[in-house]
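Multiple structures are listed underneath, in structure tokens.
Derivation of every value follows stated rules applied to the coordinates shown; laboratory data play no part. It should be emphasised that the depicted structure is a prediction, and the values quoted were computed from it without experimental measurement. Cβ atoms are built from the backbone, for glycine too; each structure is taken alone.
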Structure I
Amino acid sequence: MELHIRLDGRKGLADQLYQQLRAGIDSGHLAAGTQLPPTRLLAAQLGVSRKTVAEAYSRLTYENLLSGVVGRGTFITPRVPLPSGEARTVPLAAAATLQRWQQRATVLAGRGQEAPSRYDFVGGASSKAQFPFDQWRSCLNYALRRSQRHPERQFAAQGLPELREAIAHHIAYARGVHCSAADILVSNGAQQALDLIARVLVEPGCQVAMEDPGYPPARQLFLAQGAKVQSVPVDDQGMCVSHIADGTRLIYVTPSHQFPLGMPMSEPRRHALLARAAELGAVIIEDDYDCEFRYQGPPADALQRLDRHGLVAYVGTFSKTLLPELRLGYAVLPPAVLGAASVAKHLSDWHSPTLLQWALARFIAEGHLNKHIRRCHDIYSARRARILARLDDDLSPWLSAVPASAGFHLSALAQPGVDIGLLTKLARNVQVGLYSLAPFFSQAPVRPGLLMGFGAIELLDIDPALDRVRDTLQMLS
């Protein structure tokens, strides 16, 4: 590291060096853990003898400000925090607000803290083995070249026009969404899109309706905005629209692949939902998080396509289709919402990363996205079929699949007497990651079962994993 040391004269050099290093440590400019240059190197840089530097280091080491690690060098010792003084005990005026935010931790946030199992049925995760890294690298290089010759320094909060145009064409083809590039807002993942919509529509005390069971981060987001969240039950046709309360301002729903159970919303229920929203003047958030993968029956268009009143805000993401690290999503917003959400986006982070937007626009335009989806469709379809076959066969005494035709997870409900909590615990002991449905329920009675993702587990791993699950269930019986 480079030290800013200035020595005056030729006397007291060791003391001068000591004082300046001590001041740097006390002020925090030399942070704990920082490695100092070797005595020989620093002496050469300062034009002094090595003995002078060694003497300064020795004094700091004696005071426990430096510590030597054999074979590695000399490091600044972490300081012991001073006892809390009177000034640090003053209660913050925002303490209650901070406490409420700390309580917003969600069930999905803790998964990354656990060591991954050998066989993992985690939901919402895709396999990186199928991702076309070479094509993506080429698109990133294109984005760098584009940035190098681009004269602008400011970009629209709504997103790059070429990316919005590419998204509009893609979702029209893949999901039947009726929109133009002007209707699209690019976001940092679907979660930011939800946040922006909630920020401009939700006020403390207003009513928001969402499915129960449902997506916990969306629920916590609405609660954090001060909303009263109504838990609307679901049945085999999706959200029970007749339960949506009067005065509701916002409705959150996953009609194509209900999260977490998996069944699609029926056509009559979709029309009923749109009619109820029109009656209330409520905006519907359609979270279409993974429905580019469909395995049986004719393709079901998005709910947004049926909207005739400008009430549906369609939210999608590339984090699940491509890579979770990408963190790019989008929202197709009604005109009444788009302007306000664009302002909120600008105030939040100005715009999503331009380099990634250029790269993704190129990736879509060159056909890599559709090729990737087609390739993954066959892979996910085989994995899904294998899990369903096992659920219908030797696992049927304990688990039964919920009918689902899209996405890359399915749910399996437990037969009476199966202790799902104990099963997930014992399964982890044999290196199988299983995930209970219980955390996704809020007020509705919990339906014991498992959320079984097949995006991140290889086909050849499914049978060995489910053999261990079967053996564990037999032990519990």
Structure II
Amino acid sequence: MAKHLYGDYSTPEKFLESFMAGLEKRNPGELEFHQAVKEVAESVVPYMFNHKKYFDALILERMTEPDRTITFRVCWEDDLGNVHVNRGYRVQFNNAIGPYKGGLRFDPSVNLSILKFLGFEQQFKNSLTTLPMGAGKGGSDFNPKGKSDREIMRFCQAYMTELSKHIGENLDVPAGDIGVGAREISYMFGQYKRLNDNFVGVLTGKGISFGGSLIRTEATGYGVVYFTENMLNHIGDSVKGKRCVISGSGNVALYAAKKIIELGGQVLAMSDSGGYIYDEAGIDNQKLEYLIDLKTTRRGRIEEYCAEYDAKFVANKRPWAVPCDLAFPCATQNELSFDDATDLVNNGVMLVAEGANMPSTIEAVHHFKANNILFAPAKAANAGGVAISGLEMTQNSMRISWTSEEVDQKLQDIMRSIHAQCVKHGQNGKNIDYLKGANIAGFIKVADAMLAYGVI
């Protein structure tokens, strides 16, 4: 029996309990990171006990320790000349199957626990795409809301001045995340190019005019719906005619709504941090275009929708009390609690697909599984964004551009492949445990690469 960081144990249950106790002691106070690891370990530990090569090589312990964690000071001036200091991060988690790859998040909530949870999850998500991408995550506690374009430019340039020392097209290729869209990526790419005098695909999510990929903005939202359609097709059903509720009103939520409408589903509710709108008649393409303009161009509040259309606004709530067939949490982590899961189950939901990263608490996930609700975990369902980032890297390396139709077809193929992997490894009698399937399928590829390298 291998000597583990947290002791030797004869059963999966005992090992899991001790493993989590040791991880929590080793990483005190990092609650989001603990949650992400536990969700994976519950599936992977029993699998490891049946495949001792992973257990004996301490693969899980090695996967839960980042290759390196970089923190740095970011100083910038606002429009009035006042100096501000923020903290910048890049967590390079695992490069066993390719360069570190993962987004940058600018938000006051950013801390090391959140970035470690995101980086840990990214290992499995990137593995599932089958593209050669390792896992990383980064960002800052900088808040872009309310800042002028020039203030955001100065912050992005200051952030990239330090980050540029740690990234490269074959080393680490960041992308966008919450608070980091096309504007921020453009400022950072420009600063990297200025500092290095080198035009390479070191960031993804770039503008089309300087190496970006078509449908990158839509990719995560489209991907979660493609994955949902595959799940429903597997049981002889489809999105068509289904009542859908979506949390969030960023790109993931907006373009998930667009694809749902295209496939014949009915979008009843969407939200932002102020509350949710409920449109009993359904949000059609015209209404959605209004929302896209409101949220991405005018940066308005979703409540304004009710001044244009006959809809109800519910303040300070997510839309999980609205009766629906399909639910898409697309806002942020831990937005869907056990009580929310209970409401969804009681109101007849049949499938929950995660568009955000870890938006459901562990208790909510367990409740869905206990009630035989189809559950699409984020590492599988929202992999469309990083998949297109990987395709952007390919286009940059080959000095070519694919059409929207070509990229969209590749996205559909990737989401279909991820679904097939989840089915293969998630068989549970007559049912499919998609969480188990995604965790094990994502684990195997990374773990086999780590074994091949020996002890490093």
Out of I, II, which one gives 15 for relative contact order in percent (Cα under 8 Å, 6 or more apart) as computed from the coordinates? II
Could you figure out which one of I, II the value 10.1 for mean count of other Cβ atoms within 10 Å over residues 94-101 was computed from? I
Taking distance in nm of label points 7 Å out along Cα→Cβ at positions 150 and 326 as the quantity of interest, name the structure among I, II where it is greatest. II
Kindly point out which one of I, II the value 22.3 was derived from, the read-out being Kirkwood radius over Cα pairs in Å. II
Across I, II, distance in nm of label points 7 Å out along Cα→Cβ at positions 102 and 334 reaches its greatest value in structure I
Among the shown structures I, II, from which was the value 8, 27, 31, 23, 10, 1 of P(r) over Cα pairs in 10 Å bins from 0, in percent, for residues 254-429 alone calculated? I
Comparing Kirkwood radius over Cα pairs in Å, for residues 126-373 alone across structures I, II, the largest value goes to II
Which of I, II yields -15000 for helix-only ellipticity at 222 nm (-39500 (n - 2.57) for each DSSP H run of 4 or more, over all residues; to 500), as computed? II
Out of I, II, which has the highest value for Cα Rg over 2.2 N^0.38 Å, for residues 190-285 alone? II
Out of I, II, which has the highest value for mean count of other Cβ atoms within 10 Å over residues 70-77? II
